[in-house]
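Each structure below appears as structure tokens.
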Structure I
Amino acid sequence: MTVSLTDLTKRYGATTALENVSLTIKSGTVHALLGHNGAGKSTLIKCLGGSIRPSSGTIRLNGSTLAHLSPRSAIDAGISIIYQHLGLIDHLTVAENMFLGTELTSGPFVKSRKQVAIAAKSLARIGSRIDPSTPIAELSSGQRQMVAIAKAIQRDAQLLVLDEPTAALSPVEARALGALVGRLRSEGLAILYVTHLLNEVMALADEVTVLRNGQAVWASDMRTVEKADLVRVISESSDTAPRDTHVIDRSGKPALAVTSIDTRADVDSLGAEKSTSLPIEVYPGEIVGLYGLIGSGRTRLLESLYGARTDSRVQFELNGLGATAQAPRDALAKGIALVPADRHKQGLFLSLPAQENTVTSVMSLLSRTGFRHVARERDVFNDVANLMSLRPHNGSLAADRFSGGNQQKLLISRWVNQASKAQVLLVDDPTQGVDVGARGEIYRVLRQLARLKGMGILFSTNEPEEIMALADRCAVIERGRVSQVIDVSDTNAEILLSTIHPTNTRPTPYSEGQLV
């Protein structure tokens, strides 16, 4: 099987998500697709999977054009997409998930035993011993990944697209997945492998394509590629927003000082040691980037500071005084707010109006004699909507009617409106799921909050470009500990990328191992 994309373009009004992208994925090969957030990777794989229709260009399967692809016709053609969010239903069994939408029936009855038997064979084919009668809710992340792949194999997939497949896996599970990918390649599957992890690319890929701002800027046979080449190409791009020249006053006390990160409860998975983590200081008006790969512990640290996790103990000071946060309400009372990475599941109330999303954390402060004061709420919303350049400026519009970038502004506005007491803002992956055009606006908003309101901002990212565009200093986090603190004016994107992808090592190939 050979899948060819020729001049694939996708536009959303004036925004171009993909522009004339061409690449070929051949049977028996792993083709790695690389690029920063917003580069166009997700748009490309959604075009392949039929969930969005390209504006122009062609997708060909063995030379035949696949026109007007839908998710069903893509599956029928042998194209299977396994997204980072697997789409499995927790309360259904493994077998029920594997046959969801394609149930085997006899009249009105589902042939459950037959489904279980076929699912067991599909799992065995990929080397997994998962019981098909087990509810999905009882499986680990690695086991869920195996179920999704077995489901694709069961549907006779010829092209398997894996979107950040190891993002939620332990090192052991990631090695098992790597071994499985190698086996599927040897069986003749064509595999498109989307990842940020260059070690995986070096160990697994036969070919590589790098996207930047919706364009394919580099492609190569991996036999001639060194990791330093990938680091150089990925980091060769202009900043999304110009840096400012604001001078940070560090003569006083930090707004936030993380003095100790104790993740001994997770030594096996993170390898973290309390004594080896450098401190992090964030001064009023300063923006510090927490830079590391997915799984490095950056989200865990932010959630621990916010009191949303109890499995990691973080000691910190606010304005020079020791503080703790046993729960989010403790953090909020002390002036710490968190903007989570997943705004849909952890942040916004999508069905509620924009105004209510903005003032939900301060309704009690705006109320009068125990009753909501709608006029005050409207004034707060209008002020923050102007500050954020929210579009549309419409407080009655439901949050799910806004674009990704404006949804992110709504979520940030909850903690920075005039009634909020937040002095330190924690932002986990600030531009996740945001198009390139909106990234610069998010950066402008965060700078304004720091420079004009004097907030200390600590944000996490795995994008060196985001560090260069937004941060004053960068704390590099690896395996749950901060290993370096870098002044951003003294570095560049390539140097940053090499701190988490050392170029003087080459990973050993995956070997067949115990699968989950």
Structure II
Amino acid sequence: MAVPSILRRHDPTPHPRDPMPRPGEVSHGECRSSTPTRGRTTGRNWLICAGVLLAGALVLEAATIARPGPLPGGPAVLYLVLGWWAAAMLAVAVLVRVAPRRGVLLLLVAGAVAVHVLALTSGPRMSDDLYRYAWDGKVSSAGIDPYRYATDSRALAPLRDRWLWPDPAGCARLGRRPGCTRINYPTAHTIYPPVAQAYFTAVHYLPGPPREHRLQLYAAVLSLSTTLLLIRVLPRFGHHPGLAVAYAWGPSAGLDVGMDAHVDILAVLAATAALALLRRPRQAPAPTTRSTGGPQHGGFWTARRRRHLVPLAAGALLGAAVAVKLYPALLIPAAARRRAVVAVAAAGVVVLSYLPHVVVVGTAVVGFLPRYLTVEGYHEGHRFLLLGLLGLTGTAAKTVAVAVVGSVALVVWRTDPAGVPVERAALWVLGTAFLVATPAQPWYSILLVVLAVLAGRLEWIAVAVGPYVLYMALFRDLAVADVYARPGGYVLGAVVVAFVALARQAASQRRAAAGERSLARQV
């Protein structure tokens, strides 16, 4: 994966003795230019290499689509997805060697579009959550609060159609008994928060292709918007826009969003916009002068309004992300450092989004959440796989999990925003939560991937790959026994993160020592 070199190349403050490579410079790899010259020819060669890797990613995506079901498919799907991740990471390593000119950006965006266009040719691959999205949107459009009834309630029977509630022949084709539904957990109330419900309702009314492809289409729109936002803000974060390829050409975009249409992408887009607002460089207020004479204080008031409105807007966006999927709340300690208004605004948006539903259905708004935590093993404390390897289960595992994540969040809260940027602090909290909670749903890691890109800490993508291994191991027998396969992805991810952290620290110490020797020679 060559993550350490990628990260070193994107350190915004390299040491003079360890300079960043010039655009088009060739250092290693099979895609060498015929001459060591730097310039347009070399840059074009790197773009050709990136195009080849994009083609490889698309081939792997097509092969993933072609694998037979039922969901989530056989073990081959996992191996294809892992190869797809490798192709995306190699593409990052190639593209960052080229100056971020028009050719790079066009290839990046064209590749993102191609990934989603190909995904639209498929139904859901690893998850059937989009069927519940469609049902919740249909229920809301009928004027019924989506939290009021369980999915299979007789009160909702008039809303059933042959797509979500197939006839006996359709159920047979799905390998299910007559009276089946495509919607998972049909006896449960919906689990999705209010902003997600508003999105489902909007998609129900918006024009587009029928059935699952409509949800895939609008998920693709959100995904491409996230990609364009990453391209726009990465230079502000001190990174090459080519890092966006790690998301845009990989399984997070093509599989979790493109094929499975997970609503998490709406939360990711809102959270990314919030972090971008908080990282916006401050501009010194400048006095303005009207044509009638004296200097005015318009510039001062503009700066003052910005100091108040930007954290407020960022908090509102984070609140919207939490009201799509709850786990973006883990970003608030990083975003609200010395900006209490961020936390207040986020909490306000969440409360206001839930309030109309609470008035109608009361505590039923919690929906499937308590049962979900039980099904996933969190209630009994069995899901914390890495803690289980340490001999911690049950109440002890839950206690340690809360203590670890809470401690990291507290440390982040007390850090100086000028020393630890908001995206890196948010990555610490979310990454720790992943390693502690070890979720099985790969689509939860979309936010982790995007944070890794924003922070220039691509080693965390190794942790984001962990849920794919666990998810497949829960449904299919892999070549490795479950006791090793299920935590195995997370173990490898933790090892990669630790190794890169140590390598980065050692490199920093070497640069510091070299700087001291240079200063001593000058003296």
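Each value in this text was obtained by applying a stated rule to the coordinates, not by laboratory testing. It should be emphasised that the depicted structure is a prediction, and the values quoted were computed from it without experimental measurement. Cβ atoms are built from the backbone, for glycine too; each structure is taken alone.
Okay, here's what the table says:
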{"read-out": "Which entry (I, II) yields the derived value 0.45 for FRET efficiency 1/(1 + (r/R0)^6) of positions 390 and 422 (r between Cβ atoms, R0 = 30 Å, to 0.05)", "value": "II"}
{"read-out": "Top of I, II by mean count of other Cβ atoms within 10 Å over residues 174-181, largest first", "value": "I"}
{"read-out": "Among I, II, structure where distance in nm of label points 7 Å out along Cα→Cβ at positions 262 and 358 as derived comes to 2.9", "value": "II"}
{"read-out": "Computed -9500 for helix-only ellipticity at 222 nm (-39500 (n - 2.57) for each DSSP H run of 4 or more, over all residues; to 500) - originating structure among I, II", "value": "I"}
